[in-house]
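Heads up, there are several structures right after this.
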Structure I
Amino acid sequence: MAVAGTENGGGPLAGVRVVELAGIGPGPFAAMLLADLGADVVRVDRPGGAGLGIDPACDVTNRNKRSVVVDLKAPDGAERVLRLTDRADVLIEGYRPGVAERLGVGPEECRARNPKLVYGRMTGWGQDGPLAQRAGHDIGYIAVTGALGMIGRPDEPPAVPANLVGDYAGGSLYLVVGVLAALHHARATGTGQTVDAAIVDGTSHLTAMIHGMLAAGSWQDRRGANLLDGGCPFYGTYETADGRYLAVGALEQRFYDEFIALLGLAGSVPERGDLARWGELREAVAARFKQRTRDEWTAVFEGSDACVAPVLSLREAPAHPHLAARGTFVDHGGLTQPAPAPRFSATPTAVRSGPARPGAGSAEVARDWGVPELDAPIQKGS
């Protein structure tokens, strides 16, 4: 595992200024990604905080940022934020629709003063529609898009994944794509715009390939019955002798042949194309895997194209030889965390600073952005 550098600068977004109105989940993660790519991200925390409920020193989604504290409900709160957005390229907020407007920092207020501003809005349901004002979480968003219904065994309730599919894949990553596209447009035309990133939209978009297969008749609209959803005996997970698991993805014929040979089942199991005997094939593979431990089987498949990988825990993952060699995880300030991704040949990225402590960056931000101290009284007419 690599040790992250603490040097300043770097990254393809160096020079881009981002204001993040503090929230939890996909908004902060999107802002972290922009910060990882080199943007100068100032997180506007509220008095008392609004984080994950953990020690702020451990909240990795606030790395590479600086924090100021502003009470947006105070009479001068909006003006303090607007002074930042005057000098920003991007703003990110994750309030329910209409809240930012009521606080005086909505897109119209911000762009009246800074027409080039890209205003990124992160919500679950979107800015309009029957559910726009309703509360929600990742599990509900992926439920109505059809994504959750595809996950799990056919004879059990849908398996609840960690909130990666909705919040971060369908939410944060789509917000970042939208912000960067709008930023490109703003720099070309001088005109900013609002990016409405709804988790239900992004998650639905992620299922595009599956919808194509469904239309072509090559995907059944039920879980555990398809090539990529665990219905296939050579694309799924299997328990080993020590109660751990291996992931098998031997889809192509030549990879499957190597998989069966290394498993020691060549010539003794049904043909892979005989769908009627897939249950029999699965049972044979499962029984074979139960004869050795996960690590013993990992050694058997090492160096092969059988497409078999050990299922690792979060604490195990950084020590995986491939991830360790690439520096996929880094250690910064005693926190083991994923390194910035993707990678760039000319503008490399790094974990430059640890999680921003609420309010700790006020003086630096005021100096670097050319605004008055965030906690200084606002004089009438200033």
Structure II
Amino acid sequence: MTLHLAVALDGAGWHPAAWRESAADLFSARYWAGLVAEAERGLLDFVTIEDSLGLQSTLPDGPDERTDQVRGRFDAVLLAARLAPLTTRIGLVPTATTTHTEPFHVALGIATLDHVSGGRAGWRVQISARASEARLVGRREFPPLDSVKSDDPHVLDLFAEAADSVEVARRLWDSWEDDAEIRDMATGRFIDRDKLHYADFAGRFFSVKGPSITPRPPQGQPVVTALAHARLPYEFAAASADVVYVTPHSAEEARAIVEEVRGLSGEVKIFADLLVFLGDDAARRKGRLDELDELSSDAATFTGTAVELADVLLEWRRAGIQGFRLRPGAVPYDLEQITRGLTAELRRRGAFRSGYEATTLRGLLGLARPASRYAEAS
């Protein structure tokens, strides 16, 4: 059975000082095109592109004024749209926050990405609980993040708002039936107006009538993904997402998380996140980590060879994990270790594809293409 494999791209890599290993221009389309092309050569399912409303920081809330680490990034949805014509099979999953943004705009952006990529778009849904990011936008005031507990009504509201955002997006993606564009020369009709539908969403946070201004995406529903560390985000992902990224630190933790998530949903795909520093030379790996300074991570950090990483991935798969989103410590080095070394080792064990078996991201993940809810009703 093919193991699903993705990589999470962020600047020069997931270590904030990884820029010291590369002279590449992080703020160029050529740099990002090279990374995604490498991921596609490795036959990975998809790449995610990190984003947020504020600058990267070592502090939980607000800028840290450091100048020795990567700061600044591109808009992930716009970047993914630029990369789409340069790729043919790999999925593109940008991050877009549901806080301080309108779901109508996000839905159109992801739908457009699905069209320009030929059905390879996804969305990594993210909330923004930081007071510093709320100040950047200026529409709401949030308490400092370090004073907020996970069960605080403020946090509960952010996840409820995220759930509504996803629901609005899904309704908008369905609001055009697949054959709404008819181009009937005889009658002069470009669209069949009866096949456009109002979303008519009214909730605590949004009231969106619709329909979308963008025709239905090629996948029908682009793939929705979310990162989750605890019960509340597990519940959100189980109800709203197609793929959830979890962060176990052992096979035993993986088994327990899978059991908890499966108690909430039998359909969501469960991927595990791992931060990886790879290479055959143990001394060189240690030297790289020492040079890059200390590192803290929500996900487990793996240092070792591609063969050893393959052992871990297959052990965790036996615990119920269906795929992995690997975070390369530094790119392009660790990315190439994944796309060339790890994939070859997994393929040798019969656990990874030798070619892309589908043209859409839903197809790669084994997700059926859903019918429009409004087409069924009509």
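Only the coordinates and a few stated rules stand behind these numbers; no lab work does. These numbers come from a predicted model, not from an experiment. Cβ atoms are built from the backbone, for glycine too; each structure is taken alone.
General remarks:
- Read-out distance in nm of label points 7 Å out along Cα→Cβ at positions 252 and 316, computed value 1.7, structure in I, II: II
- Structure with the greatest value (metric distance in nm of label points 7 Å out along Cα→Cβ at positions 172 and 340, set I, II): II
- Between structures I, II, the calculation of distance in nm of label points 7 Å out along Cα→Cβ at positions 12 and 36 yields its largest number for II.
- Each of the structures I, II was assessed by FRET efficiency 1/(1 + (r/R0)^6) of positions 204 and 332 (r between Cβ atoms, R0 = 35 Å, to 0.05); the largest value belongs to I.
- Comparing Rg/Rh (Cα atoms, Kirkwood Rh) across structures I, II, the highest figure comes from I.
- Winner on distance in nm of label points 7 Å out along Cα→Cβ at positions 76 and 100 once structures I, II are ranked, highest first: I
- Structure responsible for 5.3, with distance in nm of label points 7 Å out along Cα→Cβ at positions 20 and 180 calculated and labels I, II on offer: II
- Structure from which 1.7 was derived, distance in nm of label points 7 Å out along Cα→Cβ at positions 124 and 324, options I, II: II
- Winner on mean count of other Cβ atoms within 10 Å over residues 60-67 once structures I, II are ranked, highest first: I
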